[in-house]
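FYI, it's all coordinate maths here, none of it is from the lab. Here the structure is a predicted model, which is why all the values come from computation and not from measurement. Cβ atoms are built from the backbone, for glycine too; each structure is taken alone.
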Structure 1
Amino acid sequence: MKPVILIVEDDPALVELVKYNLEKEGYATAVATDGESALTLVEEEDPVMIVLDWMLPKLSGIEVCHRLRQRPSTTTLPIIMLTARGEEDDRIKGLESGADDYIVKPFSPSELTARVRAVLRRSRPELTEEVLRFEGIEMDLVTHRVKRNNRNLHLAPTEYRLLRVLLERPGRVFSREQLLDQAWGRDIYVEQRTVDVHVRRLRKAINGTGEPDLIRTVRGAGYALDNVNM
């Protein structure tokens, strides 16, 4: 259940360099080699960040950035732009297009991973925290212990992974397919209705007597961790 970073780059050697170093840091990666594919993969992969080349086939990185900022679902998606264009005017153009950071080629792998961590700390601090919290639920990512209102919860591994996905983005509605990808993994075949079974088990495990149900079912869409029923 690693957070996904989308690499958008058409240079195979650079793709492998970026991919290797991000995966060494504990991230999963997806790759697009042109601007149009990048826009599609953002919807399919639900990345926590995009590492985006400026010069791309079909759509430039600048245009990809503009379009992502216009979509409600990706308005705040962190974007680091990679480019060989190091002039001040180019840096300003890249940042004004909506990029959160700007790295000039060539760059060192350590610079890239440091920038990734820094941007994620600002935009998605929950990904760098060791304890996730929401409405009385606490998940310690080091000890794998979960509590609700100081009551220990006993979760099976699948329910733990499901809860972690939901805790990382409270209020966000996850489709069954997205939950399968993030809690089970992309290489494992599981029927979508299996998600419903495990969500029922998770509800039973986390909801004590008199406690509101924090898992919201969105008909035709999926599930969210929310306090709408409180």
Structure 2
Amino acid sequence: MIQFKKSAICGNCNDCNRRSPLFKLLTEDELVMINEGRFEVSYKAGEMIFKQGSASSHILMLTSGLAKIYLEGNNNKNLILKIIKPIQMFGGPGVFLDSRNYYSATALEDSTVCFIVQENFKKAIRMNPDFAEQFIMHINKNAIFTFGRFVDLTQKQMPGRVADALLYLSKDIYESKKFKMALSRQDLADMTSLSKESFIRILKEFKEEKIITLNGDDVEITNIERLEKISAVG
């Protein structure tokens, strides 16, 4: 018989120290309900978590690793919308519309994802107004972030978009000026809506101008003021 293994962090929602801060608003009984039917899945780097257009039946929580969410466009062109890190909830707008995924998600590193039954989550929203309000705020913040991304991608020149990507990874994802990227050069191009060749060329220019140092996947921002200026002027 197939055995499904759980990591050491995946006991129950009451005792979990990797649950979303949003869940602190739930009562003990509501957490018990959320825990019903919940399960954890481990993914290797590069494995798809869900695909655009597929059925959506769960709310997902990334508990370890990194993942990317992206739109699959025409001619095999993707646009990365956001990088997900622990502990973040994700799942498309289709969860509350037609139970379909409107974008894809793929693990960038070995990752674990907690799957929460959609109907149990909806019950918690109906039962707990504070939880519902905070969840709406979470959705709105994601929408505002996406609006900003589209403005930057459509109004900034190529160096500004590359600067934005590096600053986003440094400040929001790795929280350091020095980091080892889990994203490929193609991923970075997909994040900036550039060709891979254009992204690499601008990255090389930043290196030559001593704005960054590069050693394989190891990146260090050595002149963040200059990078922020490039981002600001577009």
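For this structure, a couple of remarks:
- The greatest value of FRET efficiency 1/(1 + (r/R0)^6) of positions 149 and 221 (r between Cβ atoms, R0 = 25 Å, to 0.05) among structures 1, 2 is that of 2.
- Kirkwood radius over Cα pairs in Å, for residues 109-188 alone from the coordinates reads 14.1; which among 1, 2: 1
- Structure from which 19 was derived, relative contact order in percent (Cα under 8 Å, 6 or more apart), options 1, 2: 2
- Answer label among 1, 2 for the case where distance in nm of label points 7 Å out along Cα→Cβ at positions 125 and 181, calculated from the coordinates, equals 3.6: 2
- Identity of the structure behind 16.2 (criterion: mean count of other Cβ atoms within 10 Å over residues 29-36, calculated), options 1, 2: 2
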